[in-house]
Structures are given as structure tokens and as C-alpha cells.
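Below: a set of structures, written as C-alpha cells.
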Structure 1
Amino acid sequence: MGQTTAGTLLAGSVVDSDIAEGANIANTKVRHQEIVHSDFIRKSSEAPVATRVPVFVARGLATLRDFAVLLIDTGTATNVNFDLLVNGASVLTGLVNVVHGTGDRVPVTGTIATATLSVGDVVELDLAVTSATGATGPFAQLVIDRYYV
């Protein structure tokens with residue numbers, strides 16, 4: 001592959017053999033997408049209980065991309081809130097609320113207000129339960145873009 005001064009490459013036109021070993025590509029141009037998830041230490045048949053679980057420690061620069069939650073069964077009188085925390089503080093614009101009317105196994109997304117992670121940042125998922133009559137199987141998934149260092 002030759003050098004150019006400007007232009008746009010077609011998707012899939014650069015393959016592994018086109019990159020020289022030791023090409024010194026900046027780490028900000030190489031991303032790895034990680035998907036982390038949690039069942040809040042509950043079986044899918046167990047009711048949600050208030051829980052906070054650590055799920056990720058940033059080893060370098062990273063960006064929070066997508067946050068979604070669900071209940072396997074929303075029960076009959078359910079009101080639970082999910083939160084995404086970095087170093088103990090929420091990074092969402094608001095809690096992600098799941099109620100009976102949400103529906104079983106229906107993903108609900110949260111809006112991430114502060115997406116940038118720095119080295120050493122600790123990411124936690126928090127589950128708060130107001131009521132969970134018949135509800136089971138809390139689940140949360142987070143997509144993170146991590147830059148190689």
C-alpha cells in the first residue's frame with residue numbers, strides 16, 4: 001500500500017498485511033471494544049435486591065459507549081432503578097427505571113452524560129429496589145471503547 005496525503009479508504013481495504021510490524025501507530029487510533037455485564041450476583045430466577053458491583057477498572061484512556069438494563073421478569077408490582085457510577089458518582093443523565101409495564105426481557109437504555117475514563121477510574125453498577133413483587137433476573141450491560149497503551 002502506498003502513501004497518500006489525503007483521501008478516504010474504502011471499508012475493509014486495509015488488512016493486517018498492509019500494516020508494517022513496528023509501524024508506530026498512535027494508541028489513540030487503535031481501539032478495543034469491551035462488553036462488560038452483570039447479573040448483580042443473582043440467578044435469573046431470583047428477585048433483584050439492592051446491590052452495587054464493580055465491573056471495570058480503566059488501565060488507560062477509555063470511553064463509555066452504551067448502557068442497557070433489563071429484568072427477565074418484571075413481576076406484578078416492580079420499581080427498580082439502575083445506575084452507572086465512576087469512582088462512586090453517577091455518570092448518567094438520570095437513573096434507568098424499570099417497572100412492571102416495561103415488559104419482560106425488554107432492554108432499557110441509559111444516557112451517559114460523562115463518558116471519558118482515565119487511568120484508575122473504577123466503574124460500578126448500582127441497583128436500587130423500591131418494590132420487586134414477582135420480578136426476577138436483573139441484568140446490565142455496558143459497552144466500553146478502550147484505547148491500547
Structure 2
Amino acid sequence: MMQNADSKIKLLWVEDETESGLLERKTHLELTDDYELFIERNASDGEKSIRENTFDKVIFDIRIPPGFDPKWEDIHNSKNNKLSLKLGLVLLERIIAVLRERNTPYGICTIERWQDVSETVLRIDESFNHEIQFLHKDDVVFPEDFEVFIQKIHIQ
């Protein structure tokens with residue numbers, strides 16, 4: 001996907017900590033003036049936003065709250081679902097077809113280790129390239145590191 005020199009990248013970030021622990025990253029993206037930043041803080045709002053809008057890129061956190069939609073509450077409260085605490089992966093699985101149809105590149109930025117989520121991520125999207133599309137939150141030393149991650153994400 002090519003951006004015009006005058007246009008901003010329309011970026012959706014599904015992340016619940018942008019007003020606390022990740023405020024520096026959010027502020028940096030807003031100050032660069034390269035992004036039109038949209039933030040959804042839970043799974044139900046993230047799903048709704050992706051289904052109703054088109055974005056140039058989407059970044060997912062894995063551990064996000066369910067929100068107020070009863071179906072997300074049910075998934076979150078399910079003791080039989082090993083992903084109940086990893087709703088970002090459930091969200092990705094539910095909307096991967098929409099992202100593919102729209103050719104929307106996405107990435108995952110999380111506290112989870114790649115080896116702990118790789119099987120699930122690759123089941124959802126076998127073409128996922130963790131070298132480009134996956135970032136552990138501890139690998140972001142400076143807010144600029146997060147922007148570099150976003151810039152690298154593209155359609156495979």
C-alpha cells in the first residue's frame with residue numbers, strides 16, 4: 001500500500017494502556033504528524049471499528065479487555081477457552097478475513113513472548129512474519145522504536 005506524500009497513515013491501535021504505560025508511544029505518533037491515529041481499548045470496540053472502517057495498518061495487543069459486548073464477555077469468562085486472557089488473538093482470528101480482503105497489513109505488539117503465541121498466530125495466519133510483524137513491548141526502548149516497527153509492517 002502506497003501513501004501519498006501529503007497523506008497520513010490511518011492507523012488503528014487496539015491497546016488498553018495508551019493512557020498510562022504506553023502514553024509516550026502514543027504521544028510520539030501523534031506528534032510526528034504522519035499518522036491519523038485511532039485507538040480502541042477493548043476487543044468489542046476493536047472489532048466494530050475494523051468492520052466499519054478502513055485503515056492503512058492495524059496494531060494489536062494480545063491482552064486486551066473484552067469491552068461491553070456480551071459475546072466478548074462470554075469469551076473472556078470462558079474457563080474452557082485457553083485464549084480467554086488473550087482476546088487480541090481471538091479478535092485477530094475473527095477479523096483476519098476482513099484485513100485480507102482490504103489488504104490491510106497488521107502487526108502485534110505485546111508482552112507475550114513469540115514462542116508462547118506463535119502456534120496460535122500461525123494457525124490464524126500462516127504467512128505471518130514474526131521478524132517484521134511481531135514486537136515484544138520490552139524491545140521498545142524509545143518511542144521511535146515503535147514507529148520503526150509500524151513503518152516496517154506491509155502486506156506480504
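Values quoted throughout were computed directly from the atomic coordinates according to the rules given, and no laboratory measurement underlies them. Being a predicted model, the structure only gives us computed values, none of them experimental. Cβ atoms are built from the backbone, for glycine too; each structure is taken alone.
Source structure of the calculated read-out (helix-only ellipticity at 222 nm (-39500 (n - 2.57) for each DSSP H run of 4 or more, over all residues; to 500), 0) within 1, 2: 1. Source structure of the calculated read-out (distance in nm of label points 7 Å out along Cα→Cβ at positions 64 and 88, 0.9) within 1, 2: 2.
Taking mean count of other Cβ atoms within 10 Å over residues 40-47 as the quantity of interest, name the structure among 1, 2 where it is greatest. Don't skip to the answer; put the middle values down first.
Values: 1: 14.2; 2: 22.0.
Ranking 1, 2 on mean count of other Cβ atoms within 10 Å over residues 40-47, first place is 2.
Structures compared: 1, 2; top value of mean count of other Cβ atoms within 10 Å over residues 56-63, i.e. the largest, recorded for 2.
When percent of Cα pairs over 26 Å apart is calculated, the result is 40; to which of the structures 1, 2 does this value belong? Let's see the in-between values first.
Numbers: 1: 40; 2: 20.
This figure was derived from 1.
Can you rank 1, 2 by relative contact order in percent (Cα under 8 Å, 6 or more apart) and just name the one with the largest value? Could you put the intermediate results ahead of the total?
Numbers: 1: 39; 2: 23.
Ranking 1, 2 on relative contact order in percent (Cα under 8 Å, 6 or more apart), first place is 1.
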